[in-house]
Structure P
Amino acid sequence: MHVLILGGTAEARRLAEALAAEPLPGLRVTNSLAGRVSAPRTPPGEVRVGGFGGADGLAAWLGAHSVDLLVDATHPFAGTVSFHAADAAASARVPLLALRRPGWVPVEGDDWHEARSLTEAAGLLPALGRRVFLTTGRTGLAAFAGLDDLWFLVRSVEAPEAPVPARTEVLLDRGPFTLGGERELLRRHRIDVLVTKDSGGAATAPKLTAAREAGVPVVVVRRPPAPEGVPVAATPEEAARHIRQAHARRPPTGRRDPGASG
């Protein structure tokens with residue numbers, strides 16, 4: 001059984017680790033990384049780096065490498081990739097499973113302002129604060145470049161792409177982050193508004209707690225639409241169980257079970 005994991009996320013790596021920790025007979029796992037990060041954390045198993053050339057290229061790869069199950073474990077904001085995965089899986093007649101972490105939910109005391117895009121988020125900032133903690137990644141900062149009256153602390157794994165706001169300090173760091181560290185960061189930089197994508201997960205959630213404690217408003221960029229009708233696992237453990245069940249349903253000949261559609 002050959003499983004292709006479209007990864008690059010902490011959840012994808014944890015799924016690969018779970019499968020490697022309790023290996024199944026004949027299970028082959030290939031991890032696909034987009035190659036946008038120069039020094040990614042490499043998961044166990046086979047690793048390929050780079051794109052497929054859209055849905056058609058991915059479908060051709062699935063067929064050429066006899067993939068039996070495709071797992072879309074990409075970032076919640078990698079919307080185009082998820083639609084390519086759904087189209088490719090349908091074209092190649094390969095079952096698809098989405099490993100998608102749940103989004104964050106506001107709790108009592110949060111001051112959240114939702115935005116449908118980075119551009120909409122930028123439009124909200126002048127009314128909310130002057131010193132901005134921007135945690136939306138290294139791309140898309142052009143949306144904030146015209147806000148010359150605001151100061152930005154931009155945190156990303158790698159240096160952000162230009163253009164960036166005129167008054168910007170860059171902090172290169174990778175999660176998971178601690179609550180104590182986030183509290184100190186907000187205090188030291190006198191942050192009065194936070195901007196984040198609704199990435200979900202625990203690795204970067206402490207900033208939301210720190211903002212709530214400090215009374216700092218948070219601009220939350222909503223997730224893009226995801227393909228409908230795709231089975232979803234909320235955790236790597238749930239995805240691993242799905243894969244083990246699919247492996248158990250396979251006939252001894254190794255041929256794909258027509259009824260095991262996921």
Structure Q
Amino acid sequence: MTEPGFETPPQVDLRIDRAHSARVYDYLLGGKTNFPADREVGDRVMADLPGARADTTAARAVMHRMVRRLAEVHGVRQFLDIGTGIPTAPNLHEIAQAVDPACRVVYVDNDPIVLAHSRALLTSTTEGRTAYVHGDLQEPEQFLADPGVAATLDLSQPVALTLINIVHFLSDEAAHPPVRKILDALPAGSFLALTAGTADVAPERMDKATRRYAEAGITLHFRTRERVERFFAGLELDEPGVVPVNHWHPDADAAATEHKVSAYGGVGRKA
């Protein structure tokens with residue numbers, strides 16, 4: 001049985017009795033595509049870390065600014081978004097296609113709930129195209145070979161790989177190899193846009209948040225700025241480099257963020 005409003009694909013086990021990182025993220029964003037197990041984790045995290053909801057909102061907002069800058073300033077017209085999460089308007093393709101309706105976007109996620117709502121990710125302009133591929137960051141060979149990717153993206157032309165708030169669910173050993181494999185598959189002129197949680201700002205509180213997630217079977221790996229910068233090794237960092245996400249090309253809303261956000265973000269170009 002699902003909650004009202006959910007369209008469940010046949011033969012998909014949503015495992016609503018267990019918290020899922022994408023649904024906890026949705027709850028922290030104030031969304032409605034979550035279940036009691038997700039809300040329980042979210043409430044415990046917010047009790048220990050009062051800025052958790054603001055951190056999550058800031059990470060979502062910097063994605064908008066990164067995509068807009070990639071399209072407006074760097075001329076990127078193709079995007080590969082991995083760890084898409086629950087659709088939350090405006091979605092990435094809406095940001096990109098507002099700059100150029102011909103932009104093309106492929107979304108990748110492994111949460112059955114995202115699959116259930118994938119139609120919301122496919123509302124492309126007539127000039128552009130969007131596709132949803134069910135896949136896992138740790139298995140790039142599988143989703144890169146998916147026909148939906150080949151039908152949507154021209155991998156001989158620059159692509160922006162976007163990894164927003166996903167790598168902190170993986171250790172360095174698990175995250176770096178697949179990220180590098182994907183970048184190796186993309187042509188020169190492509191970009192990496194990445195955000196990752198950090199304990200640099202509030203180590204004791206983030207340690208509590210880590211324990212709360214671990215209690216629900218979700219492992220977190222917060223990184224220092226230097227460890228986040230490792231993802232951009234060999235890339236040309238866009239200014240201002242790897243910084244707290246509310247300091248990355250802030251608009252009025254980001255500049256108004258008073259608390260110190262526990263996430264770093266950056267954009268780098270493959271030469």
Structure R
Amino acid sequence: MRHLLIALTLLASGTHVLAADLLDTVKSRGTLKVALEGTYPPFNFKDKQGELVGFEVELAKAIAGKLGVKPTFVTGEWSGLLAGLQAGKFDVVINQVGDTAKRREVFDFSVPYTYSSAQLIVRKAETRQFKSLDDLKGKKLGLGLGTNYADMAKAVPGIDVKTYPGAPEYLQDLAQGRLDAALNDSLMIPFAIKESKLPVKAGAPVGDVATSAIPFAKGNPKFKAAIDKALQDLIREGRFKQISTQWLGSDVSKPPKSN
């Protein structure tokens with residue numbers, strides 16, 4: 001009866017038992033539950049053997065190692081990843097999540113681990129200096145259908161914007177001289193160029209620099225500190241640069257530079 005009275009008193013006073021920090025939960029479980037698309041090369045995708053590979057898969061494994069646990073991966077469509085995180089289905093999403101102010105209202109974020117911007121792609125033999133979208137007025141610009149870059153390019157009057165199903169198609173037209181330039185995310189370009197085997201190269205970054213970080217449930221200060229330390233240690237030790245260069249062709253923990 002005495003214990004029941006104490007419990008009722010706590011409820012009446014609005015006192016709540018503090019939930020365990022996510023770090024304690026992860027360590028007790030022995031695994032870090034990581035959500036990603038699994039269809040987003042070179043960040044995360046399945047190889048010919050059906051194994052998950054890519055930049056963020058390797059990064060997740062390295063982070064889990066720093067926490068002293070093993071990673072377990074959950075794949076799903078982009079539209080459901082953040083909703084699943086909010087519902088507590090997994091611990092983190094590691095899938096190029098932009099750490100926007102709106103998202104920070106719902107989640108806490110790690111320190112940024114990638115920096116990117118929109119970037120032009122041009123032919124290797126190109127002699128014209130395209131340093132901004134304004135330089136492409138009166139020119140033909142190729143980009144992926146449904147990307148944010150379509151709105152960005154169409155906001156500049158005078159650019160003849162051509163949309164394509166994906167990078168292979170517009171890079172082919174660029175190489176053949178049917179386009180003056182193409183536009184994509186600076187992190188995607190090295191992989192797209194390598195896969196295409198075409199005589200094209202990265203051009204000037206255009207637009208603002210954006211950052212991506214790792215989101216997780218609010219109210220877990222120990223977990224945030226541990227994730228931040230893991231990322232910072234991986235960068236300091238050179239492991240991050242190794243993973244980044246392998247999959248993305250450069251150290252993406254730093255803002256992009258023009259070529």
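To which of P, Q, R does the computed value -0.66, -0.74, -0.87, -0.93 (log10 I(q)/I(0) by the Debye sum over Cα atoms at q = 0.12, 0.13, 0.15, 0.16 Å⁻¹, for residues 57-168 alone) belong?
R
Rank structures P, Q, R by mean count of other Cβ atoms within 10 Å over residues 49-56 and report only the one at the top, that is, the highest.
Checked P, Q, R; max of mean count of other Cβ atoms within 10 Å over residues 49-56 sits with Q.
Where a number appears in this text, it was derived from the coordinates with a stated rule and is not lab data. Model, not experiment: these values are computed from the prediction. Cβ atoms are built from the backbone, for glycine too; each structure is taken alone.
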